[in-house]
Structure 1
Amino acid sequence: MKKCDNMQDIIQLDFPQYKFRVRQTNNGTEIFDIIRKKFVVLTPEEWVRQHTVHFLIRERQIPAGRMNVEVSLQTLHLSRRADIIVFDGLGEPLAIVECKAPSIKITQNAFDQIARYNMDLKASYLFVTNGLSHFCCFINKDMNTYIFLESIPNYKEMIKGNLSR
C-alpha cells in the first residue's frame with residue numbers, strides 16, 4: 001500500500017473540490033473519514049475513496065447514515081472489503097462502490113471484483129472509479145441485465161429505480 005507522504009503527492013481528481021481534515025503523524029499523512037469518524041492513512045486509493053464519499057453525500061444527496069466504508073464481506077469463502085456500500089431505507093444494499101488509485105486503469109477486472117461482491121449483496125447499482133474515470137451501471141435483477149449509465153444517479157433516483165424493477 002503506497003502512502004501519500006505529503007500533500008504534493010496528491011493529484012487533482014475528476015471530482016469537485018472538497019475540504020478535508022488532514023494531519024501529519026508518525027504514520028505519515030492521515031485524512032479524516034466522515035463515515036468511519038476517524039483518521040485513516042492517506043493512500044492514493046483513500047484519496048479517491050474520500051472524494052467519492054463527499055461526492056455521494058454532497059452531489060448525489062446520499063444520506064451519510066445510509067453509507068458504510070470498508071465493509072467486510074465473505075465472497076466465495078474469502079474475506080473481502082467493499083470500499084463503499086449505500087443502503088436503502090430498509091437497510092438493504094442499494095449500491096456498491098469500488099475505488100481504485102488514480103494510477104490503476106479501470107478494467108474488466110474491477111467490474112468482475114464488484115460483481116463478485118454483488119453476488120451476495122444484490123445491489124441495483126455498481127460504481128467503479130479511480131478518481132479520473134467513473135463508471136456506473138444499473139442491474140435489472142428481474143431481467144438479469146445491466147446498463148451503463150451516463151452519470152451516477154442521485155439517491156432519490158436510485159431508490160425509485162430500485163423500486164421500479
Structure 2
Amino acid sequence: MSDDAPAFRSLALDELPNPDHVDVIAVPLPPGAPTDPETWARTIFSTAAAPVWVRIAFGLRQALVPLIGVRPGDPATAFAVRRVVGEEALLAESDRHLDFTCGVGVDARRGLVRVTTVVRLHGWRGRLYFAPVKLVHPSVVRGMLRRAAGILAERR
C-alpha cells in the first residue's frame with residue numbers, strides 16, 4: 001500500500017480497537033443540510049426521528065433483553081454524544097455484554113453522512129444478544145439515517 005493511499009479513519013475505531021463487528025452505512029448529504037456532526041448524531045438517534053418500525057424494534061429489545069440477563073438500556077445515555085473532533089461525533093457505551101462506539105461523520109466535500117458502528121462482545125450474553133442485532137443493524141441504521149436526512153433537509 002502506498003503512503004498516499006486514502007485511509008478510512010473513525011473515532012469509533014480509535015476508541016474500540018480489535019472489534020468483533022464493524023459496519024459503515026452512508027447516505028448522501030441533502031443539499032443545504034447542516035454539516036455539524038453533533039446535529040446529525042442527535043437527530044439520527046432521537047426517538048422522535050426514528051422510523052416507526054425502528055421504535056417497535058427498540059421496544060421489543062427493551063422487553064426481551066432481560067431474559068438473557070442484559071439490562072434494558074436508556075437511549076438517552078447510550079446514544080449521547082461524548083465528543084466531537086473535526087467532522088465526526090462520537091457516541092460510546094459499555095455494558096457487561098458489549099462495548100459499543102459509533103462515529104457519525106459528515107463529509108461535506110464528498111456530500112456524505114456516515115455512521116460507523118464498532119462493537120466488542122463480552123461472553124455468551126454478548127454473542128447471544130448480538131446475533132439477531134447483527135442481522136438487522138444495517139437496515140435499522142440506514143432507516144434512521146434516511147429519516148434524519150429528511151428531517152434536516154426540511155429545516156433549511
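Every number here is computed from the coordinates shown, using simple stated rules; none is lab data. Note that the structure is a prediction, hence the values are computed from the model and not measured. Cβ atoms are built from the backbone, for glycine too; each structure is taken alone.
Observations on the model:
- Sorting 1, 2 by percent of Cα pairs over 18 Å apart, for residues 13-84 alone from high to low puts 2 first, with the largest value.
- Taking mean count of other Cβ atoms within 10 Å over residues 101-108 as the criterion, the top-ranked structure out of 1, 2 is 2, with the highest value.
- Highest-scoring label, criterion being FRET efficiency 1/(1 + (r/R0)^6) of positions 21 and 141 (r between Cβ atoms, R0 = 35 Å, to 0.05), among 1, 2: 2
- Taking relative contact order in percent (Cα under 8 Å, 6 or more apart) as the criterion, the highest value among 1, 2 goes to 2.
- Origin of the derived value -7500 (helix-only ellipticity at 222 nm (-39500 (n - 2.57) for each DSSP H run of 4 or more, over all residues; to 500); candidates 1, 2): 1
- When distance in nm of label points 7 Å out along Cα→Cβ at positions 69 and 133 is computed across structures 1, 2, the figure 2.5 traces back to 1.
- When distance in nm of label points 7 Å out along Cα→Cβ at positions 61 and 109 is computed for each of 1, 2, the one that comes out at 3.3 is 2.
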